1. Thinking of I, II, which structure, once percent of Cα pairs over 21 Å apart, for residues 280-343 alone is computed, gives back 27?
2. When you work out FRET efficiency 1/(1 + (r/R0)^6) of positions 80 and 248 (r between Cβ atoms, R0 = 41 Å, to 0.05) for each of the structures I, II, which one comes out largest?
3. Have a look at I, II and say which one yields -8500 for helix-only ellipticity at 222 nm (-39500 (n - 2.57) for each DSSP H run of 4 or more, over all residues; to 500), as calculated.
4. Say we calculate relative contact order in percent (Cα under 8 Å, 6 or more apart) for every structure; which of I, II gives the highest result?
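Every read-out reported here was derived from the displayed coordinates using simple, explicitly stated rules and does not represent laboratory data. From a predicted model like this one, the values you see are computed outputs, not experimental measurements. Cβ atoms are built from the backbone, for glycine too; each structure is taken alone.
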Structure I
Amino acid sequence: MIDAQKTIVVTGIGVISPYGAGLSRLQAGMLAGQCCLSPATELYPGFQGTVAQVGALPPLQDGRHYSRSDRLAMMAAGEAVADLAGSCNDFRESGIVMASTVAGLTEIDPEITRGAADWYRRGGLSRAATFPVSRVAASVGESLGIQGPSCAVSVACASGSTALVLAANMLLDEAAPMVLAGGSDALCPFTLSGFNSLQALDAEACRPFDQNRKGLNLGEGAAVLVLETLAHARLRGADILAVLRGWAMTNDASHPTAPQKDGIGLGTCIQRALSMAECSIEEIGYVNAHGTGTPLNDIAETHAYERAFQGRSRSIPVSSTKSYFGHCLGAAGAIEAAITIMAMRAGVLLPTLRLTDPIESPQIDWLRGEARRQPLPVAMSVSAGFGGSNVALVFEEYRA
């Protein structure tokens, strides 16, 4: 018997991606196999690399200043709650958990180092106020008039998934009637130069899990999911998109940037999420992998799946959707959670683009070529970040 007070469901999804605004555009683009990656030379002259951009954002009307990360988050949140009007009396008491790694770094101006006082007098203070990661969550609250608990998350590339876990736990603790959770990050020279200094970027479109992979591509975007208990969702007659059946977080405690080569930390995280979900390894129909395309990450992740799904009667289907629009950093886990739910509802297993010579692993069914159409009752989304942060989320179709 399902405990409706302890079952967490997803009742809204908002996405801003290089495909445009809205989950429907994301779904149409990905099902068509459209790749959003392109050279970054127009965006950053002299940079030899490939990125995925959202494009120009609509002008603001209220005169306030928000960073690009803030605005992406606000747009995604607006879409996520579009159907809430009139159906939720306690909406203003909702919680907010937003992840970001870039936040307001997009607003840093070199002029601040040359003449800080003049820069502040010319309006620089409003731009500097967007620098903290906390500003992304605050911006969502301001735009929607939400006055419940607000929390900012920044644990590198696992941030977006971590936000969903913290939101689910917040609901179980009855800290809020519902929680808006997700992540937002914008492209900026600071992060591009940082990853470039680590020699982690591929100058061409990335090839996750391919033997000839060379690195990752950066993207930008935002995703916000509305989470609430099944009991609360039923009470207001919400359209339930999926059940968040289980989740887990672990930490490698190994290295500031490199993953554990044997994938023990991530493998353990997957096993714990399956245990919480009371889900067998046979039930998982698809894994939306972290899959950055870097030499170290992809082999470590392969070992993690081999460890976690050892003994499964058939190979586990795995793909990396970063091959479509790059690595969106703090937003990645939230966007990929939205994609996993979309794939479940559409009954489709998305392939990894440009995967021609996959890492050898008899336990893994590397999805490539055409999208595979089949029922998908249960799926998993996996994230991993610098410092060894790991998150695994188990989603299930909702059956009334």
Structure II
Amino acid sequence: MPPLIAYNAALLREPYSGVELTIDATARALAAHGTLDYRIYAPAAGIRPLPAQARCTLAPDVPAFRSRRARIWWEQTRLPRLLRRDGATLLHAPAYVAPVAAPCPVVLTVHDLHVLTHPCFCTALNRLHYRLLLPFALRRAAAIVVYSEHVRRIVIARFPRTAGRISVIPPGVPVPCDQPPDPATFEAVRRRHGLPPRYLLFVGNRTPRKNLTGLLSALRLLRASHGERLPTLVLAGAAAEQGIPVAALAERLGVRDRVRLIGYAPPNDLPALYAMAKALVFPSHDEGFGLPVLEAMACSCPVICTPGGSAETGGEAVLLCDPADPASIAAAVRALLENPEQRAACIAAGRRRAAQFRWEHTVAALEAVYRQVANLKQGSGFSVQEEVPTSPISRSPPPDSP
């Protein structure tokens, strides 16, 4: 029988986080561009429609989980039996951990190591879950996929024996962002979200790691220098566990009238939301990849971000700031607001940079890893660094922050 690649997307549930967006988009890209046979394990109500593709099937017996605990239990107990029943050749576990009793080799995706490097930004359940299972998953994985050199270096520093099994394979541009919106869409999105004529944009959830405290503090500094000329800051993204109380913080800093919270923005609204913004300001304390950076560049929106995965994604197209220094964030915003030539240069460079992130390349690189793993016995080590198609990130990694 031909090899069957199992893809575990059981965690998918709206509204999607950045991790879920990439897992969903990867599943659909494998269906659209893949040459192998795939079995996607995802709740039917959680995953967005897959392209019509005979080589990709959706497992019918994945429940819609009501809690994270229920999903974790299902992955560790029920999923191994389904993999055995379906004759899976290998399992791609795209969210940090894999079933301890997986009956086939595992390809593991690690988005970041925040649970180890920035535990203060993670929930107690996340810390417990990943600290128990992540080290085992990394040791057992036949291959490990990361989205950036930044994450590859961190994983190797923490787990040196993974060095020969890691491939940097970034995702492609999210599908809604790969085509410019028409004028009617711009107006519809502006009305739907009550957008002001001029605005700065932040996209992401409100967890402390995203540094909304630093961003709002920078807005206060800009208010002092720009007065009523300061664009409104539009915050797009769902609230989160242990999230920042944005409205109260903005009130305390005296900038509440310059902050607009629009909540979770549907994916089809994002291209217009980015394109109409003066800039995406994304001062996260750390990112494994920085999906909003890629989305913004593809949509002709200049980007301000911080060193690490976001800066690596943006390359020379982005302006950098220090997440620990609101004055640094404010200075980067001021540079784009007051220098039209620099803003235009960032937009042009961002479009060129985003064009390098193509799903066809992502799928080809993933399938190169799958083919190597399928020909090895479980537990065998191997190196894929020289055989996986080169990613745009691995061609030009910037230095990490100190």
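1. Derived from the structure labelled I.
2. I
3. I
4. I
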